[in-house]
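Student: Given below, in the form of structure tokens, are the structures.
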Structure P
Amino acid sequence: MNTLELLRADRVLTVVRAPEISDARDLCAALVAGGIHVVELTYTTPDLPRHLDRAASTAAETGAVVGAGTVQTADQATQAINAGAQFLVTPGQGPEAAGVAEAARAAGIPVVLGAFTPSEVMTALALGSTAVKIFPAHHLGPKYFKDLNGPFPGVPLIPSGGVNATNAHDFLTAGALAVSAGTDVVSPADVAAANWESITAKAKTFCAAL
């Protein structure tokens with residue numbers, strides 16, 4: 001399955017925001033053991049390309065599909081792709097959003113551009129976004145996704161920010177393609193301490209709530 005098909009099947013990806021990652025391979029293995037296969041490592045983590053390379057080079061072992069998040073420039077996009085990223089995600093649409101999308105297109109991988117308003121969704125689609133991340137989703141809640149499905153039927157939308165085991169199912173019911181799990185599954189403290197059993201348990205709990 002390609003990344004979009006996997007997201008449609010799993011209905012979840014996880015975003016890792018941590019000041020350090022002790023071992024990206026073990027992190028991915030822990031998430032997959034909990035039922036989450038699509039993993040977004042972000043540029044808010046120092047030395048991201050090294051972690052991407054470690055996760056991507058061991059993906060055949062872990063079964064994870066690993067991409068780069070918080071991508072804001074074309075240079076970051078190229079750097080992430082060279083490190084093995086299988087998809088790119090942006091927090092919004094800055095001045096280099098088109099360059100990020102073009103880098104992903106040239107590499108043949110999906111790009112998920114961030115948006116919040118209907119106008120931004122339209123711009124993301126015009127730039128070739130494979131799916132659109134709605135961030136921060138918790139401010140308007142699941143009902144907003146029902147509203148967006150009116151003018152954008154069939155557009156793959158992914159809520160991010162404030163999504164947890166309590167509200168994730170509501171976002172899916174409202175029409176989201178998949179949800180983005182953050183610290184509810186992958187806390188920075190667990191990642192830094194290599195507390196893989198805790199991450200697997202939290203991933204299982206999150207997936208069960210879907």
Structure Q
Amino acid sequence: MIKLVSLLIIAYLLGSIPSGIWIGKLFFHVDIRRHGSKNIGATNTFRVLGPLAGTIVTILDIGKGYLATWIPMQFGISSWYPLIFGVAAVLGHTFSIFDHFKGGKAVATSAGMLMAYNFGFFWIAAAAFTLCIFLTSMVSLGSMLGFVIIVIAAYFTHDTALTILAFVLTIFIFYRHRNNIKKIIHGQENIVPFGLYYWYLKYLKKTIK
């Protein structure tokens with residue numbers, strides 16, 4: 001019991017590490033909570049601090065979820081049980097003890113959990129995420145689609161535990177993206193500077209001029 005509780009605490013603390021805040025303050029002297037969307041995640045870090053910082057934060061946030069799920073496996077915890085520790089990291093990222101129990105949307109941390117649990121599913125989600133961004137230029141839409149794809153993939157491969165967990169996380173992620181959904185509906189969502197939709201808008205502006 002002590003081992004399980006200790007691993008859960010470690011998983012939560014790993015997830016709580018506010019990568020975006022620490023990278024911004026240590027290397028750029030910028031608090032990303034005061035800029036852009038004010039979110040501490042990788043997308044806002046890309047937007048505020050640039051691609052290098054955004055990439056580093058993405059890797060760190062994925063790593064948090066991966067380690068939180070992988071470490072229990074090294075202590076003989078197998079089957080679907082490591083997912084519980086991954087969820088602890090997701091909760092840590094969303095309700096960080098280092099950020100007054102606030103945090104990010106937990107997309108990258110959830111991806112890290114999936115990477116440790118089922119590497120194949122991780123690549124399926126990553127492919128759906130990347131394709132969606134290429135088509136729509138919207139990270140938020142790609143994030144939500146990735147979770148939906150995992151629910152479907154887990155269901156059809158009869159992974160009951162992952163199906164249930166992915167479904168719950170999908171609802172949670174959609175809730176965390178509720179403002180993004182409103183912006184998408186009203187055509188006001190922020191887009192990345194690449195992808196078909198971005199190039200289409202750029203073409204329209206040139207045509208109008």
Structure R
Amino acid sequence: MENANWLLTEDGQLRQFGSAEIELPQKVYRLYHFLSDLDLVLENYQDDVSRIEAIVPLVRKLLLSSYWLQLEYDPPSPKTGWAVKFLYREYQYPLTVQMVTWQPGTPSTIHNHGTWGIVALLGGQERNRFWQRAADSDSPHRIEPTGELLLNPGDVIGFTSGAIHAIESLGDENAVSFNLYGVTDRDRRYKFDPDRQTAEKF
């Protein structure tokens with residue numbers, strides 16, 4: 001199956017966009033080039049969807065050109081089953097760049113990010129499950145499932161700030177991904193319990 005670019009919105013809808021095929025840059029596209037280009041995207045695009053669609057090709061260009069990035073990750077913690085290694089973060093800089101690893105069989109909570117995000121899978125296999133809010137007068141934090149997607153190395157998925165998902169690493173290998181996030185609004189970031197129909201900030 002061919003690699004693809006995916007976008008999940010807060011209504012739980014998943015769609016494919018753009019092309020996963022890019023040309024090899026004529027010169028090395030370094031991390032500082034990438035960060036400079038991101039500054040321009042953030043200036044020129046104000047909404048989550050436009051930003052994600054503009055940034056995903058840059059992520060693909062970076063990963064294709066700067067192969068060393070694909071080796072910059074930590075093994076998952078035996079206690080949590082996952083690990084995060086920051087590649088770049090700076091005080092008051094509106095982006096976080098990180099490598100994330102998940103041990104096979106380790107599920108995440110059901111959550112949103114309170115900001116837009118992009119995940120490029122580099123190794124292993126990752127199942128994403130999706131939900132949408134379905135609040136009513138009795139259950140203001142009720143959510144309902146809308147689907148799922150199996151990500152393979154080379155697939156990239158973007159999330160708008162209110163998109164709700166959970167992931168699980170599958171198979172025998174650790175899932176390794178390159179993750180990019182905007183500034184998190186802590187008042188809008190939640191983890192959800194669909195059985196109890198509750199949500200709490202995290």
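FYI, it's all coordinate maths here, none of it is from the lab. Note that the structure is a prediction, hence the values are computed from the model and not measured. Cβ atoms are built from the backbone, for glycine too; each structure is taken alone.
Student: Assign the value 32, calculated as percent of Cα pairs over 27 Å apart, to the correct structure from P, Q, R.
Tutor: The read-out was computed on structure Q.
Student: Right, next: Taking mean count of other Cβ atoms within 10 Å over residues 87-94 as the criterion, which structure among P, Q, R has the greatest value?
Tutor: With respect to mean count of other Cβ atoms within 10 Å over residues 87-94, the highest-scoring structure among P, Q, R is Q.
Student: Now for a separate question. Please compute Kirkwood radius over Cα pairs in Å, for residues 23-118 alone for structures P, Q, R and give me the label with the greatest value.
Tutor: R
Student: Follow-up. Thinking of P, Q, R, which structure, once helix-only ellipticity at 222 nm (-39500 (n - 2.57) for each DSSP H run of 4 or more, over all residues; to 500) is computed, gives back -12500?
Tutor: Matching structure: P.
Student: When distance in nm of label points 7 Å out along Cα→Cβ at positions 103 and 167 is calculated, the result is 1.7; to which of the structures P, Q, R does this value belong?
Tutor: R
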